[in-house]
Structure I
Amino acid sequence: MRSIGVFCGANAGISPVYSEAAAQLGELMAGQGIKLVYGGGNVGLMGVIADAVLAGGGIGIGVIPRSLVEREVAHKGLQDLVVVETMHERKAIMAARSDAFIAMPGGFGTLDEICEIITWNQLGIIKKPVAFYNINGYWDKFFEMIDYTVSEGFVKFDQRENLIVESDPAVLLKKLRAYSDATSDYWVDFKRI
């Protein structure tokens with residue numbers, strides 16, 4: 001696992017625990033030599049994790065639509081900032097350049113991005129592990145909804161079970177690595193950009 005696509009908020013949330021946890025994850029990623037692939041912003045949790053990765057000597061790769069460069073204040077310190085025209089391009093490039101994915105707390109954009117990755121896994125377009133960094137119980141209600149979709153027959157149990165939910169960043173990375181090692185022979189190359 002050389003790179004992780006991280007989806008997270010352009011806001012920091014109301015509790016400092018979100019930023020603290022984002023910084024911890026970034027430090028761990030840098031320490032383990034895992035590249036950060038993310039939305040390219042310098043604000044909110046996006047900025048916090050990017051700054052932590054860079055401060056730890058890690059590599060940050062940002063992918064940001066041109067229309068958001070000013071709005072999200074594109075991060076100028078990244079080793080690689082890819083400016084694209086559409087959100088569709090952003091998601092495709094992030095999918096291609098990431099070996100795994102983490103959803104941190106965020107809003108509609110985060111939900112859109114992580115749900116699309118889950119769907120691509122379900123359809124066999126990619127086969128890459130997906131994890132939810134459950135800071136402060138942020139994803140608890142989301143997984144109540146996912147469990148309800150399983151009980152109502154809209155999502156298969158194994159598709160739900162393949163989603164990693166973890167509040168400890170070190171354990172989260174360990175679970176992602178174990179999952180990716182177990183499935184590496186079966187990964188599908190994502191070529192559609």
Structure II
Amino acid sequence: MAFVEPVTLRNNGIALVPLSLDHEPGLSAAAADGELWKLRITSVPEPQETRSYIETALKMREEGHRFAFAVTEEASGKVLGSTSFHDILPAVKRVEIGYTWYAKSAQRSHVNTTCKLLMMGHAFDTLGCHVVGWRTDNFNFASQQAIERLGAKKDGVIRGHALRRDGTIRDTVMYSMRAGEWPEAKAQLQYLLDRHA
């Protein structure tokens with residue numbers, strides 16, 4: 001039995017649905033919205049590479065390392081992007097949240113806050129995780145700020161850690177939140193969503 005079982009998470013008009021090949025057209029359209037693959041600091045696939053992106057995510061799910069979701073608008077079913085649990089470590093009850101990206105039209109909205117509330121709630125309250133982690137490119141300042149707004153703590157920087165899509169080597173900024181910090185973070189995320197509504 002996998003640590004992260006297939007589940008659909010819903011709140012605030014957003015549904016996180018287990019990613020499948022059925023999502024290929026919608027995910028391709030979301031990637032094209034804003035030409036996000038041109039950003040060297042993200043993992044957004046080029047529209048014609050969406051199928052391969054999904055196949056890779058499904059292979060990682062089979063191996064138990066990653067569980068990817070399609071981020072959808074519940075009313076219309078429109079695909080807004082994707083996010084994943086990854087680096088899943090059942091023995092220490094730790095997951096990371098990442099591979100997250102949204103169509104440009106869904107950015108700076110309630111979508112990311114809703115997704116993080118759903119995923120963190122599932123990790124801490126359902127899976128019983130002790131720690132949830134995040135990682136991002138050292139030059140992805142918007143991502144670092146977004147992670148810090150969640151209440152995550154910066155653990156440090158792993159230098160020379162990974163390749164970017166352009167072949168350069170990036171430093172990776174690591175963050176985490178422990179289970180005891182979740183109730184306050186949850187209250188803050190709910191407060192932000194209530195303000196948005």
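Each reported figure results from applying straightforward, stated rules to the coordinates on display, with no laboratory input. Treat the numbers as computed from the prediction; the structure is a model and nothing was measured. Cβ atoms are built from the backbone, for glycine too; each structure is taken alone.
Given a computed value of 10.7, 31 for Rg and Dmax of the Cα atoms in Å, for residues 11-66 alone, which structure among I, II does it belong to? Could you put the intermediate results ahead of the total?
Values: I: 10.7, 31; II: 12.2, 32.
Traced to structure I.
Out of I, II, which has the highest value for FRET efficiency 1/(1 + (r/R0)^6) of positions 43 and 99 (r between Cβ atoms, R0 = 30 Å, to 0.05)?
On the way: I: 0.70; II: 1.00.
Result for FRET efficiency 1/(1 + (r/R0)^6) of positions 43 and 99 (r between Cβ atoms, R0 = 30 Å, to 0.05) over I, II: largest is II.
If helix-only ellipticity at 222 nm (-39500 (n - 2.57) for each DSSP H run of 4 or more, over all residues; to 500) comes out at -14000 when worked out from the coordinates, which of I, II was used? Write out the running numbers ahead of the final one.
Values: I: -14000; II: -9000.
This figure was derived from I.
Given a value of 22 for relative contact order in percent (Cα under 8 Å, 6 or more apart), calculated from one of I, II, which structure does it belong to?
Details: I: 22; II: 18.
Computing relative contact order in percent (Cα under 8 Å, 6 or more apart) on every structure in I, II gives 22 only for I.
Out of I, II, choose the structure whose coordinates give FRET efficiency 1/(1 + (r/R0)^6) of positions 35 and 123 (r between Cβ atoms, R0 = 25 Å, to 0.05) equal to 0.45 when calculated. Write out the running numbers ahead of the final one.
Details: I: 0.45; II: 0.20.
This value belongs to structure I.
Work out which structure the value 14.4 belongs to, where mean count of other Cβ atoms within 10 Å over residues 3-10 was derived from one of I, II.
Numbers: I: 25.6; II: 14.4.
The value was obtained from structure II.
Comparing distance in nm of label points 7 Å out along Cα→Cβ at positions 19 and 155 across I, II, which structure shows the greatest value?
Numbers: I: 3.1; II: 2.1.
Structure I gives the largest value of distance in nm of label points 7 Å out along Cα→Cβ at positions 19 and 155 among I, II.
Out of I, II, which one gives 2.8 for distance in nm of label points 7 Å out along Cα→Cβ at positions 91 and 163 as computed from the coordinates?
Numbers: I: 1.5; II: 2.8.
Considering all the candidates, the number was obtained from II.
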